[in-house]
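Multiple structures follow.
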Structure I
Amino acid sequence: MGEDGFWNNTEKAQATVAELKGINSVLKPLEEALSTANDLEALEELAREDVSLEPELSSEADRLEKMVDALELTSLLSGPHDGCDALVSIHARDGGTDANDWAEMLLRMYSAWASKHDYTVELLDRQDDAVAGIQSATVAIKGPWAYGYLKGEMGIHRLVRISPFNAEGKRQTSFAAVDVSPEIADDDVEVEIKDEDIREDVFRASGAGGQHVNKTSSAIRLTHFPTGIVVQCQSERSQHKNRATAIKMLRARIARLQEERKEAEQLARYKQQPKTGFGSQIRNYFLHPDQRVKDQRTGHYVGNFQSVLDGNLDGFFDAYLRWKASGSAPTAEDDS
């Protein structure tokens, strides 16, 4: 980074800065833990002569234990793309207008989590519903280990509440699907995309966007025939820029598909495999009859619905990484 002309290529420079940030996110906590361990050893010797130091010794030991737990968790981020930025797509499923509203609530939830961790969020595509909420949206969440943390969110998220869109105040169950892919740099992985394997559709952008919206056909939708993957982007006014971003999204989805196939081959020797994926229900969110959020795979439970919607997701991420590392089968219990 100290070399002359480092910033001449902005995109490459930003990638290097991001790589350094990722390395420091591991090295700095490790250095702090090692330093704390050395200080703790010295404090223990002093406490043997002065019992008044025992409370401080206990407090520092607890602090070191938390540091080691955090480092252990980081060590579980060992997937080939875990250090990459994440592309998060949210799609409304069954539940009508409530499902559209629920999809937008999830979009805000992940944006809030990213903000709490000083990650950046870039909106790539958004399809608003005519009544409320969104039909779908895709955001790029950029920060150290973003994909490693967020990949466990892929699947169906189920909300149970008294519908604000029902005049009779009936209980409504809504579903939204979350898809997560790593944002792959061009030189990080070999993903071959042939022109003849893609159908490109151009359409007018929709949603919030000022005077530009619905006046130019700049939005891009790509369909990849071999995999059936469909991606679209309308975040830029330039059709060229939207196509470049859509290609990047397509490469990310294909790379994730390849990663899933390799994992499936590695786990084939087990009779039961953890059920994950875009089509599997992973978490229940309840606002009625009581407030709670429970992950169906790990059993992790939070009794404060609003706290989860405000982006406090680290407990779910930690539980998922440990559960995945253990190779556990899905929990049999189901909330109704």
Structure II
Amino acid sequence: MSKGNGAVWGGLLFLLGALALASLFIGRFRIGFFSGISSLFSGADPILRAVILRVRLPRILAAGCIGANLGVSGAVFQGIFRNPLVDSRILGVSSGAAFGAALALLLSHGPVGVEISAFGFSLLAMGVVIFVGERFGASILVLVVTGVLTSAFFNALLGLIKYVADPLDQLPAITYWLLGGLSGVRFGGLWPLFVITGLGLPFFLLIRWRLNLLTLDAAEGAALGVAVKRFRLAAIGVGTLLVAASVSVSGIIGWVGLIVPHAARALVGPDHARLIPASLLLGAMTLLALDDISRTAISAEIPLGILAGLIGVPAFLFLFMRVLRARGGWR
């Protein structure tokens, strides 16, 4: 690793750690740094200790995991589909999760039931895409078309759920979940997210040098001794698991999986060996920062899905214009 690269990774790690630490003391309930640290180690103020350990710490860990998952999966999907405008929604995973959560809320299940249902239907959407892809050659066109159709089908089912939901009770709950947020996160419901994140992110970090091969077609991959189609399906499966676990906890948070890989590419280049860890760190930082803004910008908490769109659209436009300028205009 060169000195320049070492400075980049050191800077990213430092910023992530500093942001995570600062997030412990940011919120509508203000906590001073020294009083918060004192309450953690001495237990002098049990209220401050409870706020930090039971409310803010699980929220920070969830934001870091979800941001890293969305950033890495976005980078992987953009590489697989060879399209810079791709994110996790192309495979219908988010639509499946949205329908699952809405169905659980319609049936009056609690938070755990909502997470289980959202995760289950995310996996169902993934299963449909992978089954069709395996059956018909796993080409990029087949996967994209199947993902679009699966997403449209679950969106239609979601519309039906919203149509029959009670407009005074169930419909507002469904709408709020779809907007995305971490206000109800507690440690008890985060273990599936932690387990899948702990398995999925190391998987991509270990194979990140081979992810460049996913840009090849099947014939080129075979010449190099790599089963590109199987490798592609495995990467899609693990990436979808990361997205499904994240969406089941936070709801629908767009733009993170689209913007973060572009920012990482601008910082470290297109090689997946550097792009994957950079997307992981930038994704975690991005969602941590968005969550801090969502709970401090105004008196009421801003849903993360709304905030991500308000910030993500101008950011994407800036990146897009930068690419056009570098290429000398539209060609």
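Taking distance in nm of label points 7 Å out along Cα→Cβ at positions 116 and 148 as the criterion, the highest value among I, II goes to II. For the structures shown (I, II), mean count of other Cβ atoms within 10 Å over residues 196-203 is largest in II.
Quick check on the output: 16 is relative contact order in percent (Cα under 8 Å, 6 or more apart), derived from one of I, II. Which one produced it? This value belongs to structure I. Assuming -13500 is helix-only ellipticity at 222 nm (-39500 (n - 2.57) for each DSSP H run of 4 or more, over all residues; to 500) as calculated from a single structure, say which of I, II it is. Structure I accounts for this read-out.
Looking at structures I, II, which one was Kirkwood radius over Cα pairs in Å calculated from, given that it came out as 22.3? This figure was derived from I. For which of I, II does FRET efficiency 1/(1 + (r/R0)^6) of positions 52 and 124 (r between Cβ atoms, R0 = 41 Å, to 0.05), calculated from the coordinates, equal 0.60? The structure behind it is II. Structures I, II were compared on mean count of other Cβ atoms within 10 Å over residues 60-67, and the highest value belongs to II.
Readers should treat all values here as calculations from the given coordinates under stated rules, not as data from a laboratory. Here the structure is a predicted model, which is why all the values come from computation and not from measurement. Cβ atoms are built from the backbone, for glycine too; each structure is taken alone.
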